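Next up: some structures, all given as structure tokens.
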Structure P
Amino acid sequence: MTLLLAIDGGGTRTRCIAVGRDGGIRGQGEAGPSNHLHVRMDVATAALRTATAAALSASGAAAADVALVSAGLAGVDFDGTGASDGAGMLRSIGFDRVAVCGDMVIAHRGALAGEPGVMALAGTGSSILGIGIDGTMIKAGGWGPLYGDGGSAYQLGRFGLAAAAEAYDGSGPRTSLVTRLTGALGVAGFRDTVKPLYSDLSGQQHVAALASVVDACAEEGDEVAAGICRQAGIDLARSVGAVVRRLTLREKLVSYQGGVLRRSRLVRAAFVDALTADRMEIEVRPPRFEPIFGAVLLGAEAAGWRLALEPMEVRHGV
């Protein structure tokens, strides 16, 4: 049995799938964060070890059966900065042949299946990656929470908390976010939300987790929450437009990945509306595959495998 291991390693979780030459999944595994810029190198390495071991065990294979490990890691930038660290972690756990790139690169490949265009990645953080017809790669965003992370789950959660605080103080409009965020954080009153968010070192993840509360309030008709969602979509669209203008493209194709744009109807609608109203003749397409299958496609290319996209799209498309 010859397998390809594909990895999507992020700041919250690490996924691994073992894939056969036909593109079928033979096994999969999951572990904690593997972003070596946010956790210790040994912690990131342990997550990679756990996820790959689980995928191999489920497939009934061993490391010797792996033709290549194709990994998209959050600690690696779009231009390959940090790839040597990622490759070193994978080699330390027994894999000799590895191909490592940034998580936004596998997200782009999955979304557009290799076509030139621009991809907006909006999860805990946010970033935009464009690839032109000449292979030029341009990135926007991805600066982290101190710089804004426009359109990210973190921004939704942070703006939701800010709006709730203003409503609680009486300096802003009333919103159901006050009670809903209080309940989500499991505290008695809104003033009690301060302690869990400021005392926890993983505060960014906790704030980002509140994005679903903001989205739910918006869907229920809360205008304050709806405005936050609309602004997130507009912010992402503005960054996408900046990248489109700098790229050489035959068709101005745009797609997206990440929980915010895939799960929030309101954010996605604002994103699409802002792009199509910009008179740039942009076509927004839903992603063809999730990011981990972008790692599969890139790994198959590196290993010299020929995978037919159509059967994979039926089995694994999004």
Structure Q
Amino acid sequence: MNVVFASNTGYIEHLGVAICSLLEHNRQENVRAFVVNQDIQPGTWKQLRTITSRFACDLVDVKISDRDINGLATPHHLTRETYYRLFIPEKLQLSKALYLDADIVVNGPIRELYDIDLDDYCLAAANTPGFVAHQDLELSEGARYFNAGVMLINLEKWRSEHIKERVIDIVQRKPWAIQFADQCGLNSVVNGQWKEIHPKFNVQSFYFEVGIGAYVSSFSPGELAFAIKHPVIIHYSGSAKPWHFGYRHPYRKTYWKYLRKTPFNHWFSNDISTAKLVKACIPNRIKEAVKAAFPPASQSK
């Protein structure tokens, strides 16, 4: 199985978690892990290889240059590394690969996902309901919108249809319409013509933040509830992450479980502070009382 990640040095411990969890749950598979990056140095590669060597997994360094991604918009919490996945088909001369974001934990075998027949589609991905800016992205009315954090990619078709070039074109042509970087560009170019995978292969954070009630109609009966209870790939999507202090997510501990099996093991969130610790210790009833006693200026007039 060819599995591709995109990362940088600042994200290395989370990449380590993703790789470790992938290999833990797929011990019987022959996995080649590719990491598209610009700045991961030999010493850091040595740390990553202490993980992959336990599973006899090949770890391949795939370098990308500034020239490839200069001028591309990076809105919201996203960084330019999100564009790296666009270059997978030209960097890897393979016919098929599974792309995974680095902010995921694999929680089960992925052979079922990897063996999906892509037919004549460029990619297979999970539906992300609720997207409405179809006109801005030149999407057909009613076209489904997918999350690009987990994609099974038909690399040959991607190359033949010049997907990378077409995505870059719309990102540069309509930067004001790009909410989620290359994900919006990919959706615009593919325009609903992609194969849908079971949501258990990309359980996104907003399902826990908002609840599934508003989204169940976008899936087969019971499908989303099953995915949340039995996730195969947990995707910590959004700006809040399990390594942030105070992050609330039912599968937060799963991230920390695998972090402690990597060379990047530590016990506390990197953003922990005395002020955050004190705030966390204050009971909610006291916080609410303080808010009531000192309302915002606009409310006190």
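Laboratory data are not the source of any read-out in this text; all were calculated from the coordinates shown. Because the structure is predicted, anything quoted here is derived from the model rather than measured. Cβ atoms are built from the backbone, for glycine too; each structure is taken alone.
Starting from the value 1.1: which structure in P, Q was distance in nm of label points 7 Å out along Cα→Cβ at positions 101 and 125 calculated from?
On the way: P: 1.9; Q: 1.1.
Of the structures listed, the value fits Q.
Determine which structure produced the value 21.9 for mean count of other Cβ atoms within 10 Å over residues 45-52, calculated from the coordinates; the candidates are P, Q. Walk me through the intermediate numbers first.
Details: P: 21.9; Q: 16.6.
Answer by label: P.
So distance in nm of label points 7 Å out along Cα→Cβ at positions 229 and 261, computed for just one structure, reads 1.8; which one of P, Q is that?
On the way: P: 1.8; Q: 2.5.
Of the structures listed, the value fits P.
Please state which of the structures P, Q yields -14000 when helix-only ellipticity at 222 nm (-39500 (n - 2.57) for each DSSP H run of 4 or more, over all residues; to 500) is computed from it.
Details: P: -14000; Q: -9000.
Among P, Q, the structure yielding -14000 for helix-only ellipticity at 222 nm (-39500 (n - 2.57) for each DSSP H run of 4 or more, over all residues; to 500) is P.
From P, Q, which structure was FRET efficiency 1/(1 + (r/R0)^6) of positions 21 and 197 (r between Cβ atoms, R0 = 35 Å, to 0.05) = 1.00 calculated on? Present the calculation step by step, with values, prior to reporting the outcome.
Details: P: 0.15; Q: 1.00.
Source structure for this number: Q.
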